[in-house]
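In the part that follows, the structures are each spelled out as structure tokens.
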Structure P
Amino acid sequence: MADAHSAMMHQVNQYQQIESIIQHLGDHFQDQPNLDELARKAGLSPYHFQRAFKRWAGISRKQFLKCLTLEYAKSRLADDESVLEVFINSGLSGPSRLKAISA
């Protein structure tokens, strides 16, 4: 019984860690945080973080970040912001990255 409770608490803790990272990504996607930064923030090794994130979010951290960035870019372009402004404000390394994430 104690083992089952411990396992359940581990799952709850891991869920809360990933939930916190998802909120962080929503607030800071323009910084394009890397795997090591997010793993450190979650208190996990990059390997365990990657696996935990995919387990709880259903997609990898990289795919999640790509989706956030792409949705931001689409909304800004729909508001008639220039491609240059969108790329600068989305935290991408260059205008060609906008095309790359939409592929």
Structure Q
Amino acid sequence: MITQAGKRGRYEKSKILEKKINKNQLVKYFSRRFIPKRESVQATGTQTVQTGDRPDLVSYRAYSNPLLYYHLADYNLCMNPFTLTHDPGRVLIIPSNSTF
């Protein structure tokens, strides 16, 4: 059951909406989340993916917070954050944390 979005989470600023399916079932869900346009976000650097990297490790190196991996996924246009680190040698652009 959805009660709230985590602090600094991907859906932190999203509203929780409800949809009545039938008279006995109410479904709660997060409202649609829009990511900032790439051109409106300042990049602070790059990181090259190493063998064994995971999104949380790259996020920790970039922001000192492993939970902000979704900033990297959004800016690098990855629907699945694990595709960020799938290919060693890939260069990821690190967006500014303050613009999300």
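Rule-based calculations on the coordinates, nothing more; no lab input. Treat the numbers as computed from the prediction; the structure is a model and nothing was measured. Cβ atoms are built from the backbone, for glycine too; each structure is taken alone.
Taking distance in nm of label points 7 Å out along Cα→Cβ at positions 53 and 77 as the criterion, the top structure among P, Q is P, with the largest value. Work out the source of 0.15 here, i.e. which of P, Q gives that when FRET efficiency 1/(1 + (r/R0)^6) of positions 21 and 69 (r between Cβ atoms, R0 = 25 Å, to 0.05) is computed. Checking each candidate, the match is Q. Looking across P, Q, the calculation of Rg and Dmax of the Cα atoms in Å that yields 16.4, 59 traces back to P. Source structure of the calculated read-out (FRET efficiency 1/(1 + (r/R0)^6) of positions 29 and 85 (r between Cβ atoms, R0 = 35 Å, to 0.05), 0.75) within P, Q: Q.
For the set P, Q, ranking by distance in nm of label points 7 Å out along Cα→Cβ at positions 13 and 45 places Q highest. Among the shown structures P, Q, from which was the value -25000 of helix-only ellipticity at 222 nm (-39500 (n - 2.57) for each DSSP H run of 4 or more, over all residues; to 500) calculated? The structure behind it is P.
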